[in-house]
Every structure is written in C-alpha cells, then in structure tokens.
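What follows is a group of structures, each given as structure tokens.
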Structure P
Amino acid sequence: MATRVLYMDERRGQEPDPCYLKDFDARIVERGPDFVVLDATAFYAEGGGQPTDTGILRWPAGEAKVLRVQKEKGVLRHYVDRVPEADEVQGFVDWERRYAHMRFHTSQHLMSGIVWRIYGARTVGNQLHADHARVDFQPANFTPEDLTRIEAECNAVVGAGQDVRIFEEDRVGVDHKIGDRSLLDLIPTSINRLRVIQVGSADYCPCGGTHLRNTREIGGIRILEKRSKGKETDRIVYELASK
C-alpha cells in the first residue's frame, strides 16, 4: 500500500495549505525493527537537496521521535527511536525545521531561475540546511559584480511579494517550456504528469519539495561566498535574512 503524501495534495491556496500541514492522523501499515510505514504522512522524506523532516508520532500510551524519513524502493519509512504499539497515531512535524527548509527551497528555485535567465547557467546540484544553502551552477564563472547582481535580483523578487504556485502539468508541456534548463531525463519516463513550482515570474521548474506561499516569506538572500567546483562550475553559498 502506497503512503498518501499529504503535502502533495492538490489543495494549494486553500486552508489548510498542504505544505503548511503541521500535524495529521495516520494508521501504521507496516512495522520494522526501527521504522514504521504509515498510510498517510506530512513528513518530508530526504531528497532533491531537501533534508528529511523530523518530529513526533504520538498515541494514547506514548510517543516516539521521528529521526528521519527515507524513501526506499518506493516505500516511505519513518525511522523512530521507539516503534509505536498502537495502530493509530498522530504525527507532529518539527515545524521550525520544516519551515526553514521551505524558505531555503523556495529561495533556491528563485536563485536558479534568475541565474538561468541572466547567465544561461543551469542548476546541477544543491543542498539545503536550516541555516544556509548552496547551489551549483554550470557553465558559470561568476565575478563579484555578478554575485552582487544575483543577490539584488533575488531580493527584488522577495520584496515584490510574488506568489508561489504549485500545480501539475503534462510532461511534454513542461519539457517544451523549460528546454535545457532542467534535467528532466532524471525523472522516470513513466511519469507523465509533473508537479511544477512557479516562483512568481522568476522560476518554473518541476519539483517534489515543500514550498512557501509567497516570496516575501523568504525574508532576504545574502550571498556568503562563491567556490569553484571544477571546470565551468561555480557554487554559491548563501543565507537568509529574517522575515
């Protein structure tokens, strides 16, 4: 039985917004020595540069810490410090951690879209954390002036408070719109409908992560440094200002 991924529900713009879901009810469908599989979850499984969610599973007689969530051969496993005895549990996402990842993930899309538009460099890698992020671009050899411009362009979109939309589109249509911008060949060809993230007018890209409603929630982008990661590949490391 496949786990229903609640933050992927098509209720964007309604209340509660699925990416902002902090708690949920679920039934345990499988137990392992240190993990459980649920029939539904709001926990994000590590992937796409976004770290795993953590949190708590609670039932009348106790609770367990969710240490990490991983997708293994199509199965979402919630690794816990204690396997619940009950079949019905309530899940509580560590919201401070999740929201930090949402801010960084949306800001990464924003930066990637702007760098593609201005410099024609696509994103070839990224990693998000709760206090900083890095994005790898290729082909790129950014000057200090380029970094100043990228930061300013990003913060202009943040200040404009542009909406972040999440929707599905046919794969062919997405491929036509983005061309060489995204590595669509990494997505299995059996998937014909893609979940798309559109960050205002700055970015349009398939993604399975959790995101903000509006760019204003990013707060502000401060580029910390640029590192060369090989031929024609630059890594930008940045942090976010307070909202």
Structure Q
Amino acid sequence: MRLLIDAGNTRIKWAVARNSVNDIVASGVVDDNWSELADFVGVIESACLSCVASESVSDRLSDQVQARFGVTLKVVSVSASAAGMINNYADLARLGVDRWVAALGARYLFPEGALIVIDAGTAITIDVISLSNHFEGGVILPGFGAMHDALLGRTAGIDSKRREVSSVIGRNTRDCVNAGVQYGLIGAVERVVDEMRLVLGQDSPRILLMGGDAHVIVADSKLKVELQSSLIFYGLMLH
C-alpha cells in the first residue's frame, strides 16, 4: 500500500492506494491523531507528499509518517518533465507543485485530448494541458473566501460573513457582497475557460474540477465540468 498526502494551504488530505493497480482504497483529512489511518499501520510500504504549505509542515509530516508507518516520506517537486508530460512553465521554481501533480493526474486519467484543470481552493487555479501533452500554465484567481475577505479588509463600513447565495440580487449588504464574490468569480472562471478554448483552437476540451469550493462552481456555472477530486493523488502515484 502507498500513502499519498496532499498538504494544501487550508487542509491536509490523504489517500491510501494499492501499489499494483493505482486504486485508491481510502481517503480523508488528517486530524491531530491520524486516527482514520490507524488500520493501515503495518501495511504502508511507501509514502509521497505534495506540499504547498510551509517547509515546517512538510518536515512535521515527514516525522509523523516515519514514526507511525516506518517509511520515509518522499516530497515531490516540480520537474521539467514527468510521466511523458513536458512542463512549459517559464520558472519551475515558482510553479505550485499541486498544479503540476494535478496535471499529471489529469493526464493519467484521460490520456488523450486537451484538458483544462480547475482547482477551486484557497486560490482558484485554471491550467491547460495541450493536445501534445505539454503543461502550458494558466491563470490564478483569488478563491471565494480570499476575495470576500479582501473586499472587507479594503472597504470601510461593510459587515459580512462569507456564505453561498441563491440569487445574484442581494437584498442586504451581506448578500450583496457574497453575490458579488460568488457570481463574479464564476463569471471570471467562465471567461478564462472561453479564452483558453480559443487559444487551444478547441470548442470542447475536457474540463476537470477539484477543490474545496468545487461545488459552488458546479451549482452556478454554465460550464460542462467533471468533478475529479483525486487528481493530485493520481499524480502522486506516478512518482
């Protein structure tokens, strides 16, 4: 069995996969005592990490994996190529490893055609994988929570807490703020995808969606998306 860990800006997620067939058998979110992983003590043969959190988080996870499972945690980094995919990002050191690993996982699951990968997390990233199997980079937008908090921090006299709304017309200040964030960002995502289609020269590249706020985009966007919450884990399996 392989332990796969995705340490994002907000949450640390895990999955356990069989070595032979790249099949995820269990997944969850790491809590302080790792209780959900207790059943896998003694059967984990290797472990792999994608981490965009701080180096201290990576070091802490390495120590915990070694102590609990007796294996060394492999920390994945961005590379110029992997699993047959060429990385066209200009500055590899500035590319978040989660974006690269998610792209690898996307291509593993869908070996043919151009792909657009949307990760709706703390930030919203939208990345392109070309027909020729090149990671082309993409767009970074603020996430729903980040945009909400930025507006409150820069605007005096607005009192709001982030929540999802059912109408674009807010009838109080809180709902006006949340409608602006929700529909504004969804509109931005749709526009970015439309522009990417033009660049790719394709009307219907496969659009894969993941991240903690993916459900907001699914509910209100006109885009035809496919939920694929485990892209990073499938990318980690290739390392």
Handout entry: Structure (P, Q) behind the derived value 3.7 of distance in nm of label points 7 Å out along Cα→Cβ at positions 75 and 107
Key = P
Exercise for the section: Output the label of whichever structure in P, Q has the greatest value of distance in nm of label points 7 Å out along Cα→Cβ at positions 43 and 195. Expected result: Q
Exercise for the section: Assign the value -10500, calculated as helix-only ellipticity at 222 nm (-39500 (n - 2.57) for each DSSP H run of 4 or more, over all residues; to 500), to the correct structure from P, Q. Expected result: Q
Practice task
For Cα Rg over 2.2 N^0.38 Å, for residues 99-218 alone, find whichever of P, Q sits highest and give me its label.
Solution key: Q
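Looking at structures P, Q, which one was mean projected area of the Cα convex hull in nm² calculated from, given that it came out as 14.3? Write down the numbers at each step before the final one.
Values: P: 13.6; Q: 14.3.
So the calculation was done on Q.
All of the numbers you see were taken from the coordinates with simple rules; none came from a lab. What you see is a predicted model, and the numbers here were worked out from it, not measured in a lab. Cβ atoms are built from the backbone, for glycine too; each structure is taken alone.
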